[in-house]
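The following blocks contain the structures, represented as structure tokens.
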Structure 1
């Protein structure tokens, strides 16, 4: 099956003729390169945690916030100490960006834009690090990286290369199964999109039907029951291994995290990760196919809802289904694809009652329960599918926004 993570990840408009497109591609490092990448990722975590600890200590002692570049000077002195010389073997970009990210997180905390930064655990947090953009070099099937040399790409000619190509913010990532590289590429936008525009499209998102469009297109969530069934079986097997380790921990009075995992348990954990990735790929590929089909229609505008996903996820009966629906992913993909193709994007107000308003006469119902899947207007007698009615109301916003 096609891996959705090969697809472009994001876009930032930087001018009338230039844009930055993001690419994420699997890489195939050799054994030594794999060890080095993992070492770089651990060093990036170490640098981030060191920066958070330094900021906290300084704050407790009554000091002012230490800026990113001031903290980098302190970190350079820290690296030169006898016990910390191992950090000099690490890519300088990996630790530098980690320290700057930590100071940015603290700055956002002090300005009340985010929660207080937490330390990154060795096992729980993602393994990723930055690499130098000045030394990175792509060709058709390899990428040259700082302190790693040439690394094979899983896809040929996936990332643009040449003398006039500028690469921005490259990062390496290890998801405990595969290695990846993500990079922004500055591209001249020569596509004026002179094709004739079609009617605007409103999209109503839901759980039972993933997306219902005002033009009649319906996108259902793909069937992942087979993968979920296998995942449940593997998790039960892993749970039995964990239970044996808990009993051993009690008997030997050894901390659980110091016990060595069996080869069978390690194998199960890897299989579980692969299933999780497969589920994510199936869901993301479905969304990419759906959003691309809408963009190909070249509508005047696309209207989507501003959903309170965080609030909706608090419903314990629907949280899993909302997570699988990937509403944020749908919005993200539509946003950057509209930018790429010069299509107007309208975000409907969160409190816009798209389901309660009749798309024919504009009459609004006071109450509409979730169990009512057919909209029946009491004023004009219009009978319409509830989701289709909502999507038409959203489409109409394109002509008033």
Structure 2
């Protein structure tokens, strides 16, 4: 460490990367790669080790704050739809998947015990636990929000909105990733900068790493099985009713037949309320085209590679779409039937940053049409969008990091 580095405040990268979700696992890698600081501390709500997925060893922020030695710190919220995740949702998503159903059933019968359990799980009493209050660390500390999302901010209850507003107004810099969140914050009196999601940097920063992962056995097998190319598909477990799966199957058949591409399903998250392999098996069983694979790896860079080497991305994961954007691929965002005509983070991000007629969101009955539309877009324009997003993100990130000690 140089003498200049020894004078820098400790930097804590904070986010929801204490559970398996694709975008959240990417964010600390991107932030750490861009920061000119050694040995950042990786923190979430719970102490976890996600290194088996090429995530991080994560410390629990509440315990970290309790043991802090009084020195100022830089706390960077690394990105994601952090603001509207309430304490109950956060606690459940930190459970082992096999414990979720019995936990939900228990608190359905004993709702009076829920609050105490949530606070014991998280170690804090916050309503919006992924926003760090100024009081948690010394007043000289710097608190930064990096390209966060809050599309549902106006729908939160009054107390949670008030907590978020207070924490964001006390921060040193706030940046958001979409115009919808920005407009709501402006109405609430929160000063914020608009910059793209951090995942737009994945090809720029980690393209070579992802290329190397594509040479590993599991990705190489996919590429060998589909020399003509493949549609990479993902959707969350809430799409899992029979009627919805049957429609998705019919639409993917249509998309595969019209393009000649295979279909590869992957999970963008294995935490509770994310993706379920059984849903993919049930869709595959309903499809008629023979060229189908279910990609099972949960390694972060394998997920990046299976998207990056596809012909087109179709899924409900926002970060599947953004990784496809970073690699200048055609992309469509799949919206749950219950969310049609409602604001979503996928639609908000696409409306803010897409160009050139790229489809934004599609319902399950529009997947085949959406695939054809996205594939008809101009590759040169897709490359220009990817390059612009990298430029915009670098500029915005440098601006918010100017506040760090």
Structure 3
């Protein structure tokens, strides 16, 4: 913890300030990794690492269930509609999943020791270039090569442009609508809210990027220097527009930089072909934090530092075993039961009992969802909380 963050903790914990401050409100926005795909079943994996066991103890109550935070409330808008109440596990992409919001709230409660409101809006598979495109970025512009490609495929270009115009900024607007709706009636989410004390928009966290990173049509020079400059420019527009539309010109803004795969210098041989694309995109995501306008009020959190290399290596080995099992299933025309037995036999031969235990405890989703690993996602949430609070303390 920095000296600045430590000083803030002492200040906000002081009884002399109790009941005099406005309610702190934090906004979490993004796509599927902000939704969160780490199943509660992977919590045990956190405790398998002695360094991370203290974090697990903060996430569970005395009975071993996910904690319910009495002083942290959340309103969450996603594909299934709105879910709100006291923060606990289950405010992820499904009822048994978490995103960064769970430990984000736990950490904020530690730092402030006062009521907190989180407003989260996240939808899977959404881009910044279109879905979250901010107003000041202007309309989405098709490149010459994209238009040529549409014509070659026999597409109605006028219709495609009309559909793109309709989609552009749709989720930016949904985000704002939900935030403003909650702020207009905070008591419906947090029953103890005191309108006389009011509220303070204390921070914004953006965790998105996958759909932009993999889109070679929108970013035809990805993997090359400057290939993702358009993302950086659009994100800078996004930050400015959010602050303008929420009337908070200095709103602390944290960019959660995509870190799937971990540090690039530790990529295994089979992943090194992605190094240029991944590295270029990560730098482009982080770039707005270095703009003069955003110095001291925008920060980039490199989530690659929270990646679990042990779990990733085990998953890669497991995938090779499964591929071999599928190949034998096809060759030997095995039925489903026989194929399952073969796979378990091959896994038992490849892995130790401990390795299998780690795999089964730690992984619950795809690699691009941070393996659905609570150990990774929980640390990301803490990192986001520390970053946004430190910005607010500046």
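Where a number appears in this text, it was derived from the coordinates with a stated rule and is not lab data. Values in this document were obtained by computation on a predicted structure and should not be read as measured data. Cβ atoms are built from the backbone, for glycine too; each structure is taken alone.
Can you say which of 1, 2, 3 returns 20.1, 63 when Rg and Dmax of the Cα atoms in Å, for residues 28-195 alone is computed?
The read-out was computed on structure 3.
Can you spot which of 1, 2, 3 the value 1.00 was calculated from, given it is FRET efficiency 1/(1 + (r/R0)^6) of positions 300 and 324 (r between Cβ atoms, R0 = 35 Å, to 0.05)?
2
Once FRET efficiency 1/(1 + (r/R0)^6) of positions 180 and 276 (r between Cβ atoms, R0 = 30 Å, to 0.05) is calculated for every structure in 1, 2, 3, which label goes with the largest value?
Largest one: structure 1.
Comparing 1, 2, 3, where is distance in nm of label points 7 Å out along Cα→Cβ at positions 188 and 204 highest?
Ranking 1, 2, 3 on distance in nm of label points 7 Å out along Cα→Cβ at positions 188 and 204, first place is 1.
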